[in-house]
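Following this line, the structures themselves.
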Structure P
Amino acid sequence: MKDQTLSNKNYFIGTGNTDSERLRIINNVYNPVTFQFLKESGLSSNKNVLEIGCGYGHTAILIAQQILPNGKVTAVDYSNDTLEIARDNAKKAGISNIDFISMDINNLGLLDQTFDFIFGRWVLEFCAPVKEHITNIYKLLKSHGVFVYEALNLINSGHFSVPKSYVVQKWCNTFIKIGEIYNSELALADSIYFMLKDTGFKDIYARRHQPILTTPEEKTLFRLAIINSKANLLKNKVFIESELNKYIDELKSFENNNNIISGFFNNTLIRGFR
């Protein structure tokens, strides 16, 4: 299938090489729990899997390894730059059973196949109207197929720090504000259960997972998100440049303080069967 490239106007964090380090760390932090949940939800050999918003291919590669020998992953993302990196990552990992496709989520209906398993993490939040996309995902599933999603709640994210640091609360407030500007689904984690139920999904099950960031590398997630959103934060006057640069320095001090730990996104893992 040919690429169907569109720009996602609701996504405010940079793509391509600019965001590769942040997403690498996110995958290191979240993937152990993610993959336990995927296996509990039926991910196994020879499945035909769709991943929406595959980014740099980290989860697609792990899924592809899990479904050998005859399983296949179709991994879609709207950013060509990001997919070039994903293809290279798969090649370096020796993985050949992934088909990377540049596609806006609005065009999922163009996929000319159905799937045993569909997975996504933190993509529907930036793709209003979410209910419409969930309906399209339902149509792409085979009978008894499963949809697994990891959802954010930007409003009640669960972020904390011990001892308490104002830079974490400021970070949360910043992303609520920019999320509102870009029409993000700020509390999807609280509403996705009912969206799946209303769409027709059965045997819906959800749980929550919140990682604790303890190392300087893990805590760079705060600063890297700000840096990779800098252009849009300035364009939308969320910060002026001098203020933003000062805040980035404060985040760097925060991450290098070994006496502070922090909770990151309280992530909802949910599954439903067609």
Structure Q
Amino acid sequence: MFEGVYTALVTPFRDGQIDEAALRAHIERQIDAGIDGLVPCGSTGESATFSHAEHRRVVELVVEAVAGRVPVMAGTGSNNTREAIELTLHARDAGADGALLISPYYNKPTQQGIVEHYAAIAEATSFPLVVYNIPGRTASNILPTTLAQLACIEHVVGVKEASGDIDQIAHAVAACPEDFAVLSGDDAMTLPLVAVGGAGVISTTSNVAPRQMLALTRAALANDLVTARELHHQLLPLFDALFCETNPIPVKAALALQGHIGDEIRLPLTPITDANRERLRVVLKELEL
């Protein structure tokens, strides 16, 4: 159902508030570049700092601005299953096309608890759900055998895999049905993930370089390994620079350097260091971005 490059949207802020005009403009740039889909309210969008009203507003704004031109996969995850259901129902009713739900963080559920968490959300919402596995942020890992169980749940249609373990990802692809979308959650893992049978990427980098990420991913999906490898190598310095500090600090700084948004970020994240801002400036210049 979900394939290609989905941009994990940043959320521009101005004077502590969501900069709706800047967000709308950013959405238009993404669609003009040919992006396959958009993902608001993820970790790249600083959703952990949103009030419930802000979360709902961002989903509504993105759905409204997109106006059906590309799919919207709204971040609706929570470590509270009831809250995740409420957020997912809102995304469904707002007109999103699916929901991305991080595996419960802090609670550290068992593998069975993870299965039951997603099963409860699927049953309550009857809405396309994409699981998000990112052990570095959640302190738990969704194993391939668990993912195979999740893939059997009606309405659970894919996974954003950010374990960083290509062997685990390959086992996950092998364990799940062909129509279950395994998407990379790490930009630098896009090529190897597609090579083992993945369907694309939910990308931070495409905020800054959407056409380049599209070219890389489409070449990989077309089995054009020579082109995909060349593009991957060209983008490696950007991948490195965009994750030199905690995401989304660098990507917001990069977009500010491009003149698209302000670089305002919410605590507990802090502005990028001067040295890393200069590093970004150099990489963007070298890539003509």
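Read-outs throughout are calculated quantities, based only on the coordinates presented, and are distinct from any laboratory measurement. Every value quoted in this text rests on a predicted model; they were computed, and no experiment measured them. Cβ atoms are built from the backbone, for glycine too; each structure is taken alone.
Structure above, values below:
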quantity	calculated
Structure with the greatest value (metric relative contact order in percent (Cα under 8 Å, 6 or more apart), set P, Q)	P
Highest-scoring label, criterion being mean count of other Cβ atoms within 10 Å over residues 115-122, among P, Q	P
Which of P, Q yields 1.02 [Cα Rg over 2.2 N^0.38 Å, for residues 155-242 alone, calculated]	Q
Structures P, Q, by mean count of other Cβ atoms within 10 Å over residues 67-74: label with the highest value	Q
